[in-house]
1. Matching task: 31 is the computed value of relative contact order in percent (Cα under 8 Å, 6 or more apart). Pick the structure from 1, 2.
2. When volume of the Cα convex hull per residue in Å³, for residues 19-58 alone is computed for each of 1, 2, which one produces 55?
3. From which structure (1, 2) was helix-only ellipticity at 222 nm (-39500 (n - 2.57) for each DSSP H run of 4 or more, over all residues; to 500) calculated, if the value obtained is -8500?
4. Comparing structures 1, 2 by Kirkwood radius over Cα pairs in Å, which one has the largest value?
Structure 1
Amino acid sequence: MTETQSNDTFAADREIDITGDLCPMTFVRTRLALDRMTPGQILLVRLRGEEPLRNVPRTATEQGHQVLSLETGADGVSVLVLRRGA
């Protein structure tokens, strides 16, 4: 996955923290958040762990959303920025 911009460049319309959730709830919560948004809006997702880091961006892309940024901090928390698709 290619990182296009730093996640602090995007003004998120909504943020969720799924660092305490396990798969498949990580994507379920992400999808519910995206479903409540309008096309083009930006969702910032905080997540932790190898499985969510692999699955949430992939599944979001498969469902027509765009990954704008993905960065992992020294604390192991990743910040994923998604743009809701049509």
Structure 2
Amino acid sequence: MEARNIDIKETVPASRKLQAEDSKELLLSASKLITLKGKKVSLFKGGKETTDDAVASMLGPTGNMRAPTIRMGKTLIVGFNEDVFAEQFGA
């Protein structure tokens, strides 16, 4: 994040495990979700149109929310993909 001069307003330590219920709560306050798993990029609607698939895409194999999780306005970005980060945060 420092390399792109992104101002971090809140950091949640890894010891605080965020799970499905936390993911759903975050997604209800968003209008769009972008999940990144390697080269795979998935887009979902948030808010009242939140689906179980969208919540599941935010979770890792242990059932905890994947990192990094970024809230940028009404958009949530979960996971990492260099190309998407360049597009969203500038090259």
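1. Computed on structure 2.
2. Matching structure: 2.
3. Working: 1: -8500; 2: -6500.
Of the structures listed, the value fits 1.
4. That would be structure 2.
Read-outs throughout are calculated quantities, based only on the coordinates presented, and are distinct from any laboratory measurement. Note that the structure is predicted; figures quoted are calculated from it, not measured.
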